[in-house]
Structures are given as structure tokens and as C-alpha cells.
Structure 1
Amino acid sequence: MPGSVYKIVVSETAEKKFADSLDYILYNYCDIFAIHRMIDDYEETLERLSYLAGSLGLSNNPKLAKNGYGIIHFKHYKYYMVYRVNDKTVEVIGIYHTLEDADLGLL
């Protein structure tokens with residue numbers, strides 16, 4: 001991402017969670033346009049994270065914060081990314097729907 005402050009690395013687990021979310025939307029709503037919009041939202045969220053990761057702070061969830069995790073929400077969909085900053089690299093370790101509890105899947 002040109003001009004990014006942080007290098008973004010998306011874990012295999014996060015990629016799989018995102019793919020599962022897309023599958024869910026496609027299977028339940030049969031809306032290919034929603035899939036494209038969600039992919040755009042995902043990419044925009046990664047872009048924002050590349051600039052903002054160091055200023056967002058830790059998660060409000062005490063279990064996640066204790067382990068050094070931050071959260072950034074998608075702008076248009078009810079999903080969020082869980083990430084950890086390590087120097088100039090941000091690792092996205094999970095992608096969850098807002099009704100999911102990330103600490104159950106991570107800790």
C-alpha cells in the first residue's frame with residue numbers, strides 16, 4: 001500500500017474467517033453485489049489500519065487488551081478486525097462479525 005506507515009500482514013486464520021463470512025453472505029442472501037461491497041470495505045479497512053494502527057490503542061475488551069490486541073471496525077459492514085502491532089508491522093489475526101466474541105476464538 002503506497003504511503004502506508006505500517007506493513008499489513010493478514011494471517012491465514014483471518015483470511016479463512018473472511019472467506020467464511022463471504023460464503024455466508026453468498027449462501028444466505030445470494031447477493032454478489034454485497035460480496036463486492038464487503039471486499040471493498042475489507043480493503044478500505046486494511047488501508048485505514050495501515051495508517052492508524054499505532055494511534056488506535058488496545059481493545060476495550062480486557063482479555064484482548066491484556067494480550068496486546070487492538071480492534072478496527074469495518075465502515076459499512078458489521079465486522080471488525082483484531083490485530084497486533086509489532087514495530088512497523090500489523091498482523092491481522094482475526095475477522096469477526098460484531099455479534100461474535102473474538103476472545104473466544106483467540107484466547
Structure 2
Amino acid sequence: MHSSRRRRVTTFKPGHEQQLLALHSAIADKLIADPSLVPPLVEKLEQRYQAGLIKHYAYIRWSSLLDALDDPAYFKTALLENSETMRRLRHKSLLTGILTEQERAAALQPLL
């Protein structure tokens with residue numbers, strides 16, 4: 001017997017998505033300003049992939065994004081891309097722990 005798999009459609013709350021965009025925009029700016037923050041992210045990505053915590057497509061997408069940091073405009077545009085794939089990746093972001101609490105609050109302040 002053959003079972004059919006349905007692709008799950010994820011819906012995101014607009015306010016939450018705006019917060020994630022604001023945070024990821026601030027994260028992009030910080031990574032662009034300080035590329036020394038990237039090697040630990042690459043290590044985290046490798047660890048999560050080896051442990052089976054992220055799927056292959058997410059691994060490839062995050063790896064490609066981090067490699068694109070040498071083109072800051074492209075990196076930021078790609079990170080903030082309005083696509084289902086990027087919305088899903090931002091919701092399970094690799095880029096945690098980059099912003100301080102003060103930077104996080106400043107990024108979210110315009111949304112309050």
C-alpha cells in the first residue's frame with residue numbers, strides 16, 4: 001500500500017514575522033560589521049547538521065547565506081527574503097545568540 005505525503009503549509013503571524021525580520025536585519029548588520037562572529041555559526045551549523053537537527057535543504061541554505069557575507073547587500077537581501085523557505089528558516093534561526101539584549105530591544109523598539 002502506498003501512502004501519499006502532503007506538504008504542510010505553515011502560516012506565520014504577521015506581527016511575529018515583522019519581529020523576526022527586524023531581529024534578522026539587526027543580526028545581518030552586526031555580522032557584516034564583525035565577520036569574526038561567523039566561524040562559530042559555521043561550527044554550530046555543522047554540529048546541528050551532523051546531529052540530524054536540521055534538514056539538508058536548511059543546511060545548504062544557511063551555508064550559502066554565510067558564504068555570501070563577502071557581498072553584504074546580497075547577504076542581507078537573501079536573509080530577509082520574503083519566501084516561505086526563508087520565513088521557515090528565520091523561525092528556526094541558526095543566528096541565535098548574536099545580539100545582546102540591548103541590541104535586541106533596540107531592533108524591536110520601532111515595532112512597539
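Where does the value 1.43 come from, among 1, 2, when Cα Rg over 2.2 N^0.38 Å, for residues 29-76 alone is the thing being computed?
Clearly, the read-out refers to 1.
Comparing relative contact order in percent (Cα under 8 Å, 6 or more apart) across 1, 2, which is largest? Present the calculation step by step, with values, prior to reporting the outcome.
Numbers: 1: 32; 2: 41.
Checked 1, 2; max of relative contact order in percent (Cα under 8 Å, 6 or more apart) sits with 2.
Can you say which of 1, 2 returns 67 when percent of Cα pairs over 15 Å apart is computed?
Answer by label: 2.
Thinking of 1, 2, which structure, once helix-only ellipticity at 222 nm (-39500 (n - 2.57) for each DSSP H run of 4 or more, over all residues; to 500) is computed, gives back -19000?
Computed on structure 2.
Looking at structures 1, 2, which one was distance in nm of label points 7 Å out along Cα→Cβ at positions 45 and 85 calculated from, given that it came out as 1.9?
1
Matching task: 19.1 is the computed value of mean count of other Cβ atoms within 10 Å over residues 21-28. Pick the structure from 1, 2.
Value 19.1 for mean count of other Cβ atoms within 10 Å over residues 21-28 corresponds to 2 out of 1, 2.
Bear in mind that the values in this text are calculations on the coordinates, not laboratory data. The structure displayed is predicted, hence computed values, not measured ones. Cβ atoms are built from the backbone, for glycine too; each structure is taken alone.
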